[in-house]
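What follows draws every value from the coordinates through simple rules; no lab data is involved. Being a predicted model, the structure only gives us computed values, none of them experimental. Cβ atoms are built from the backbone, for glycine too; each structure is taken alone.
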Structure 1
Amino acid sequence: MSHPVIKRALVSVSDKTGIVDFCRELSRLGVEIFSTGGTLKSLQDAGVSAASISTITGFPEIMDGRVKTLHPKIHGGLLAVRENADHVMQATENGISFIDMVVVNLYPFEATVAKPDVTFEDAIENIDIGGPSMLRSAAKNNESVTVVTDSADYALVLQEMRENNGATKRATRLTLALKVFELTSRYDRAIATYLNGAVGQSSAAASMTVTLERELDMRYGENPHQSAGLYRLTDANGTRSFEDFFEKLHGKELSYNNMLDIAAAVSLIEEFRNEEPTVVIIKHTNPCGVAQAPTLVEAYRRAFSTDTQAPFGGIIAFNRPLDMEAAMAVNEIFTEILIAPAFEEGVLEMLMKKKDRRLVRQTNVLPKGGWEFKSTPFGMLVQERDSKIVAKEDLTVVTKRQPTGEEIADLMFAWKICKHIKSNTILYVKNRQTFGVGAGQMSRVDSSKIARWKASEVGLDLHGSVVASDAFFPFADGLLAAAEAGVTAVIQPGGSIRDNDVIEAADANNLAMVFTGMRHFKH
């Protein structure tokens, strides 16, 4: 099959990166260029031969440029099937000439609405109408038309034109057409997302459009026999990608499991963003140690003491720049990933001596609200993110004994953490340090037993600690087990039909207990 030679090109871009040089080369290859507005001026000012699109349409650009390319002589020139005799005849009868190339990128809608001071009027004005229409027409007729949306493709197109007497290859035109529909679908989703917020949509919509675009290749998934990748997500919350929030500074490529653990570690450490130095140690998405202290190194030592085995090969996150003293303590064992908002002078150089360790800088705060998605073999589950916070004033004291100020501080610390542990969760805390973590068990009593056993393994005394449960105690036995371990205060959602039995058991053991009224299941 012969390739159609590019004789006429329509060029209209918002992002003018590389456009002058590209069009200059097109002109040298004998391509006649037509353009609009600011693009036309840029080309003419640079001495590139280009004519106004009005010379094709015979109609001026009107309504502040809103109407300039929506014309039969444009879309007829793009959509005409060159091998269809009727199309060719109708084009001739109506004075329509073929357009062989479209070079268009769209009004920067996403960048516009990302501005904190954007007005609704500005947002609406940045909805591109003519651009997507031309792109779709050109992409539909990719058998004959080359459509370019990305300046990164300029060099390839020029190279093929030089090698093929002014034509591009069929496979290239098809690939470029695919990029068009990926672009326009993301663009429409961004507009719908903005308008969704403008009308105050607060519950899951009747339908959702989710766009996934590969950002990083993963060597494999959770296991070597599973293929995997990390994809940028565009949904009702906007577009989010790894590089929006993190910068990998050192180490091997990040794996699928690494990504899950990073998400778990950072989601938890951000609960303590503006608090005193805090360290989170994660293993298989569960925290195996969390602590606060006056210094980062002390917080790390205390978090590590919760479980001195699990941190090997784990993920550690810090809520402030990693200093040399804390870094040297961490360097005593091998860890997969260290995550911090910054690394103080000399720290990176020291940590980089272990080539397999990944060092990641968190550059932005993770979004708190919006929707999260979980796939099943039979459909997609969508729910609001569990981002609600319980404040001290939200707690309801249900026992005769009021918790002390120190107990309240530990209870609040524990409640922030248990939200990030797999259910069923039982968590013991003392002096803003995890003392025992029970996670993911089928029985809440089993979680309590595991948490107590883990504490005894490392010699941590649970007397004087507090306990947090992510859901209510269905029976008094779970609370009695905690009382036996030496707990003095309890935080739980409440809401069981046997709440009175549990409260009576707490009173009988002189425990203070508070209800949050909020459950934190994490499956």
Structure 2
Amino acid sequence: MNNTLTYILTFLLFLLLPISLISQKTSSDNGDGSYTNPLIPADFPDPDVIFVDGTYYMVSTTMFVFPGVTILQSKDLVNWEYCSNAVPRFDFSPCYDLDDCHRYSHGQWATSMRYHNGKFLLLFITLDEGGFLCTAEKAEGPWKIKKLSKGFYDAGMFFDDDGRNYVVHGYSDILITEVDENFEAVSKDSLVFRGDIRKGLEGAHVYKINGYYYLYCTYGGLDGIQVALRSRNIYGPYEQKIVISDSTAGINFGIHQGALIQTQTGEWWTVLFVDSGPFGRFPSLQPVTWVDDWPMVGVDGKGVITHKKPDVGEIHDIKTLPTSDEFDVSTLGKQWGWNHNPDSLHWSLTENPGHLRIKTNTIVSNLREARNMLTQRLFTNYNPSIPTIVTTKLDVSHIKEGDVTGLAIFQDPYAYISVTKRDGLNYIEMNHNGIVIASEKLSADQIYLRATASNQSALASFSYSLDNQHFQILGNDLEMKFNLKVFTGNKIGLFNYATNESGGYVDFDWCRME
């Protein structure tokens, strides 16, 4: 009887094992020759992808976060690693230093990436400062950046085979401008197509395939529509075709804006993105089939969820982008970015080795104004019912009167759990958009703070512990939003700011995302 019961229990465990593995899945690669969208379950919007010497490179929008202009690399279009952050800091306006102004919802976006004459090039615009060109001999950097005399909205670089160079750009009206090797305009802007499905045709990427010029564009928005424009002449006239308009509820709803890619075996694919909730805009990998010289996306007009991986001629290892950090080395992991430019004199990984030290600097009134908040994208699980849990350990023994330090979920609205010194005493508090929701006295110098967030429910809660075993929820839930006033997905933030006097500091021992 005991042997029979053991056999039954073992068999049931075997049956449940695939379900368990799926529930814990954190990579797009399924390990069986297939992949599942999203390609990366985190905020990597406006992708452009190129293939250079056996490696695929993808750039995405990071807006006001620096180091920024993140570049990923992959050998198979499915498994991605961090390659570089092309722009370590952006010193073209004091607003990027949070100096009495900010660049929330502004900054870098919709970068065009190309490889030409032995160099990698990135072309992007900011709403306030104009156009910029970054160049490097290797995608890993170092990158050089220069400001251009002309900015191009949602730019698409194109190097024609006759030696002439162009930028395709615009919103609703798609324009082409010929440029020289320094990306200075040598022609007027020429209107080549006016969007006629609805307002907002943008995000042009340019290709020349089988004698056609293709402008691969989107009518943006939550219900995005991806189209291709084609012509035998770079200046048109162009004809238009919808290549995918998927209104199916779920992870492919409104899939749009991205790049066409041909693999080394001749297959065609596209990387687009989907507005995926408060965690941001997630990239999606979709097959492309050419029908009458049109690049049709997905299968039977719908985006795929699980599909056979691209054929790149060989099998590559499964990769997962890092999210946790023990702060044991003297450099930050590439997954981290500061909210606006950091103040390098007020943070350190070496003053207390094995810890991230953040010192207070200028006096501010709230988190949105605080320098040196270290941020990271929130990743979701492929089982959406599983929340994302972020925990950090910190030592608050050196904070000063009025200091506020802790762990945030940052967008608009934002919320955080913090330790605050007030009237000589430390308090553990939960704060929502600058308003204290709950407060308790704290006697310990070391504390564990936790945020638990769900992209599915759009709710985040906060808790604390003195032993990393028993966590006490504090305050209420944050109802997360993807607000265009910020224009990036909700991020976690490690912070320490002063409201009364500068000079205090806090040591973060580690930060772990589960």
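Here are the numbers for the structure shown:
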{"item": "Structure (1, 2) behind the derived value -1500 of helix-only ellipticity at 222 nm (-39500 (n - 2.57) for each DSSP H run of 4 or more, over all residues; to 500)", "result": "2"}
{"item": "Ranking 1, 2 by relative contact order in percent (Cα under 8 Å, 6 or more apart), the structure that comes out highest", "result": "2"}
{"item": "FRET efficiency 1/(1 + (r/R0)^6) of positions 148 and 404 (r between Cβ atoms, R0 = 35 Å, to 0.05) - structure with the largest value, from 1, 2", "result": "2"}
{"item": "Given 4, 18, 28, 24, 15, 8, 2, 0, 0 for P(r) over Cα pairs in 10 Å bins from 0, in percent, calculated: source structure among 1, 2", "result": "2"}
{"item": "Test item: FRET efficiency 1/(1 + (r/R0)^6) of positions 44 and 276 (r between Cβ atoms, R0 = 25 Å, to 0.05) calculated as 1.00, pick one of 1, 2", "result": "2"}
